[in-house]
1. Given that relative contact order in percent (Cα under 8 Å, 6 or more apart), derived from a single structure, equals 19, which label among 1, 2 identifies that structure?
2. Which of 1, 2 yields 11.9 for Kirkwood radius over Cα pairs in Å, for residues 121-184 alone, as computed?
3. A value of 14.8 was computed for mean count of other Cβ atoms within 10 Å over residues 25-32; which of 1, 2 is the source structure?
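Throughout, read-outs are computed from the coordinates displayed, never taken from laboratory work. Predicted, not measured: the structure shown is a model, and the values here were computed from it. Cβ atoms are built from the backbone, for glycine too; each structure is taken alone.
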Structure 1
Amino acid sequence: MTEPAEHRLDEESPNIRRPVLRAAHISKTYNMGDLEVHALREVDFTLFSGELVVLLGPSGSGKSTLLNILGGLDFPTSGEVFFDSAELTAFDDRALTQFRRDHVGFVFQFYNLIPSLTARENVSLVTEIATSPMRPDDALDLVGLGDRRNHFPAQLSGGEQQRVAIARAIAKRPDILLCDEPTGALDSTTGIVVLEAIETVNRELGSATALITHNAAIAGIADRVASLADGRIASIVENARRCSARDVHW
């Protein structure tokens, strides 16, 4: 399958930043009894250093499957995935675990915080195993929660819990930040605050960031928008300029 023209031009531009993750002709098929479900079909995609990409599409379009494969949480049925020059699809489970631990931060729709730990302690779970982490307090300050560091999840709003989850993801200083519907469980006002936190992390740490959403209104905050449909990337469009999360309305 030929990669979309927009993407080829991006990669050939002399001003483009370094490719961090690259998927080449990846497909993913699930067998459900006699039924084959094609979650991805010959997808080519590259995530560049420092950029923020929105992966846009309806439920079932393949967004989460693509993100999980890029992050080393799943394997494609066919095709290859590269982190810099290393082929992730040739890694064993131990090497993939090390890749995720050292290089990738994940943010999901549901916060997955430990209820019995404070915000600082939840973030510390990552800093204790990372090779070159930031201080938990610094990570919380980066997402605007320095004054809530000693609060437990039950004492925090949904948006604050999601920002703690972002702080936990970025405390290891990841090369890559992968966000799967981070505003999906939030109202628009709270969601914008969470998007602002992601913008700040992308700008201040330079983490290459991919954000899944079904909400087209969010697309404006991205450098590029990849639209998925039926397991394929239908288009990749570069925004002339990124708008601020504060300007997003839905």
Structure 2
Amino acid sequence: MTEERNRVILTGASRGIGHATVKRFSDEGWEIITCSRDEVPAECRRDPNWTHHLTADLADKKAVTDFVAEAKSIIGEGAVHALVNNAAVSPKTTFKERLGCLNGSLDLWREVFELNFFAPLALGRGFAAPLRKGQGAIVNITSIAGHGVHPFAGSAYSTSKAALSALTREMAVEFAELNVRVNAVAPGEIETAMIGEEYEALIPRIPLHRMGRPEEVAATVFRLCTPDFGYVTGTEIFVTGGQHLY
């Protein structure tokens, strides 16, 4: 009988931290099932470990339900060994301002929370049984912006990430009954397509005096899903170069 490979389900996989995390899991030989709003880059479709990619807007409740059902049909009776909740949105107003407490529609705030907060909760519930079977781990991608006012991240994004940090603690306690660990990774300023020139002004406030790389976040996520961290749950790891200390 062939031993089942480790399997990860990851959201927001088409770019940035999500894409780097897929590569790390693939390099380690894991089977990968992903989703994002966009198709994956053409060169990534040749990755033999990246077996399935489903396009879905997880800000839509039905899309979340459909994604869980489709992924489960792929898995069958198999296990899930890791769930990485990476998909998120940080919208700006029509004038490219931060979506704050005094501007932007409340409906837009609700859309932010649907993707950044409710989708991780729904996916955790949806994959609870295969995660239990795999004695797996959940990693929620939070943010440094969830722990202090950030000059560029809007209030809707920041508060949704703060809520996800709290949810991680609650999930850790409840999912422990299933022998599933739940942790979070909070990136700081990471060099991705979302980062503009204005972020250069933040580097003096980073003790390591540079921005982080997506691969550094990916490495932290991966290790949290391995037996090396088998006794760690309910923890949030800051990948910020020390910026969160100020």
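1. Of the options listed, only 2 reproduces it.
2. 1
3. 1
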